[in-house]
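Any read-out appearing in this document is the output of simple, stated calculations on the displayed coordinates, not a laboratory observation. Predicted model, so just to flag it, every value in this text is computed and none were measured. Cβ atoms are built from the backbone, for glycine too; each structure is taken alone.
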Structure P
Amino acid sequence: MALVPEAVERLMAEFGRLPGIGPKTAQRLTFFCLRAPAETSERLGAALAALHTGVRPCARCWFIASGELCAICADPRRDTATICVVEEALDVLAVERSGEFHGVYHVLGGALSPIDGIGPDELRIEELEQRVQDGVREVVLATDPDVEGEATAFHIGERLRELGVTVSRLAHGLPAGTDLEYADELTVARAFAGRRAI
């Protein structure tokens, strides 16, 4: 005989499939839902259902949108001649929080990873090349600073240079508030390579 009802087990299993949620957190979330009023669970269920009926990829950049275009692509104040290339839609939010970028985005849908079977054809690189041919001055490559992200940036940079567009890469270096003595060698090397005059 099971210790908890099947409905509780199923919900714990579903919460446990979410990234960053371990078994204990899945249990806490499930028991929170049990203690909360039924309306809380109904609102949560309705919000989850609305994700797939009311949200889709932007037809231009593949960020998230409720209509054909996302809020960024639909904003006439954005500089459409500058495109920031990111791996995932969540990366757009990180760049936007900085308040430094005023162009538009292009979401690749991942990074090159031959081990995982992700090659150039699995990413939205051809779509980026098509966008670049429409009056783009600069493409900023903001892929992750890991092996896959670096390989992706290098590959895209090589392809875009053939189209005559300026290609830049986000600088990598020391994060604010970090002591130099605790930084690894690669971070320090990138900080020196990306140094600028003050």
Structure Q
Amino acid sequence: MPSGRSESILSVPPMAIDTSDFKTGMAIYLDGEVYKIVEFQHVKPGKGGAFVRTKLKKIKTGQTIEKTFRAGERFDPARVEQKPMQYLYRAGDSVTCMNLEDYDQADYPIDMFGSGSKYLMEGMNVSATTIDGTVVGLEVPTFVEMKVAETDPAFKGDTVSGGTKPATLESGAVVAVPFHIGVGDVVKVDTRTDAYLERVSSA
């Protein structure tokens, strides 16, 4: 049926694209790695051939590079997606996560979480980055709310000084918190920067 043929065509990525197909957010293979197009600019100089200036972000590492291509250069596209998953447990250097779309469970190296691994808690919803269906990275939520498990007690006058002290959260992560924060308080933290944001509730 014509409609079935149309759906089939739409679901299959094109075999190759060229610079005229570039769009912000598109992912392409370059030197065997996958990069996302952050910015691009088509340039047509008075002399010589047209070219395209780009800023590209490497999917696996987050590294950003600037690259110039000749107009019309061709690339293989990559299908990059974010999938919801749930962190179940850790065993040594591997973690088991469940795909929340089909409930399949799989093991991954804990290194896939990078520095965010210190915030992992059983049952936490996380995000998986996939390239053409293969998981290449895992991320904890950008913001988490966790109970303070250990920290020095607050002393009178500390709140005036505006300083901070280390606090160990229930996941084991250590962050700097204001002096008035105590054991049992629930705090909100930015997992990208390990920055304390606010106290959500008191013990």
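Check the numbers for distance in nm of label points 7 Å out along Cα→Cβ at positions 54 and 182 across P, Q and tell me which is largest.
Q
Going by Cα Rg over 2.2 N^0.38 Å, for residues 78-117 alone, which of structures P, Q comes out largest?
Numbers: P: 1.33; Q: 1.21.
By Cα Rg over 2.2 N^0.38 Å, for residues 78-117 alone, the leading structure of P, Q is P.
Comparing Rg/Rh (Cα atoms, Kirkwood Rh), for residues 62-149 alone across structures P, Q, the highest value is found for Q.
Computing mean count of other Cβ atoms within 10 Å over residues 30-37 gives 12.6 for which of P, Q? Corresponding structure: P.
Matching task: -13000 is the computed value of helix-only ellipticity at 222 nm (-39500 (n - 2.57) for each DSSP H run of 4 or more, over all residues; to 500). Pick the structure from P, Q. Traced to structure P.
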